[in-house]
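Bear in mind these aren't lab numbers, they're just calculated from the coordinates by the rules spelled out. Keep in mind the model is a prediction, meaning the values are calculated, not measured. Cβ atoms are built from the backbone, for glycine too; each structure is taken alone.
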Structure 1
Amino acid sequence: MHENDLNAVISKSLSWSFKIPDDGTSLAIGVKRPFDGFGAHHGFPVYWEAKYLNSVRAFNFSALKEHQIENLIALKQEIPYAKCLFIVGVQWSARELRAYIFEDLGYIKIRKQSKKSILAEEFKTLTNFIVKKNGVFDFDI
């Protein structure tokens with residue numbers, strides 16, 4: 001699995017979605033992709049940026065670009081009822097993919113700025129995750 005596969009699972013899990021292409025074919029040259037995708041789920045707009053770890057290990061926030069978190073924060077301020085999510089997919093075992101869902105984007109921005117990684121031991125204590133079942137994540141919980 002790769003980050004594109006994680007985004008495909010997220011897209012498939014929503015009522016409707018669009019994954020912004022990474023290959024540059026649909027955006028002007030030099031335009032930064034604002035985040036990974038957007039969609040709707042049971043009447044709520046959803047915007048997300050996702051990162052993937054192929055094992056339980058530290059997540060270094062340098063992988064999250066400044067404009068990605070800023071765009072999600074701006075959308076949340078403009079559309080308060082929207083679900084603006086930063087998702088870290090962690091391949092917990094050969095059969096278990098967890099999606100750690102972060103909605104407090106201000107907290108994520110502070111962690112990024114302070115370069116405070118999410119350590120492997122921290123992932124083991126977090127409860128803000130959902131597990132892929134039958135090829136999708138249940139965002140209804």
Structure 2
Amino acid sequence: MADDRNIDPFAVIILVASIVGIILLMATAFAGFYSGMYNYYSCIFGCEYYTGGDLAAQWIVVILLIVQIVVALNDLLPNRFISIDKLELIGMILAGATLLFAFIGLGIFGITYGFIGDREWWAETGFYGVAIAGVINIILFLLKFKNK
């Protein structure tokens with residue numbers, strides 16, 4: 001017999017946005033700066049020009065996105081493994097913290113490398129990936145919270 005369970009489209013989009021955000025953060029640079037003739041980057045793996053603060057913020061963002069994936073999977077699986085009232089509110093707070101830590105990491109990077117000499121600094125794909133995932137997840141968790 002067919003299962004008539006409805007799949008929550010918000011949870012699916014939250015899941016996809018969180019996974020894409022993690023992939024972009026892990027696979028691309030978070031921020032960069034120009035000095036002399038070369039560009040230098042901060043990223044989680046393989047970049048030399050990170051600071052302790054922006055690297056910590058990037059790892060915190062990864063953890064926050066993983067927890068949002070768990071919250072989304074809780075809504076998608078037939079047997080929920082988290083039975084907390086107002087889990088959508090907790091998810092919204094996690095998504096807001098994701099956005100906050102992305103900006104904190106970028107700010108620390110900019111303060112460290114942006115005010116020395118003639119350096120220009122900017123956000124890279126990793127920052128934009130987690131910032132967009134954070135905004136999308138805030139909106140979707142808010143809609144889920146209002147619809148309950």
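Thinking of 1, 2, which structure, once relative contact order in percent (Cα under 8 Å, 6 or more apart) is computed, gives back 23? Only one of 1, 2 returns 23 for relative contact order in percent (Cα under 8 Å, 6 or more apart), namely 1.
If you work out distance in nm of label points 7 Å out along Cα→Cβ at positions 108 and 124 for 1, 2, which one comes out largest?
The structure with the largest value is 1.
Match the computed value 4.2 of distance in nm of label points 7 Å out along Cα→Cβ at positions 92 and 116 to one of the structures 1, 2, and report its label. Corresponding structure: 2. To which of 1, 2 does the computed value 8.6 (mean projected area of the Cα convex hull in nm²) belong? Source structure: 1. Source structure of the calculated read-out (helix-only ellipticity at 222 nm (-39500 (n - 2.57) for each DSSP H run of 4 or more, over all residues; to 500), -7500) within 1, 2: 1. For FRET efficiency 1/(1 + (r/R0)^6) of positions 36 and 84 (r between Cβ atoms, R0 = 25 Å, to 0.05), which structure out of 1, 2 has the highest calculated value? Looking at the calculated values, the largest one is 1.
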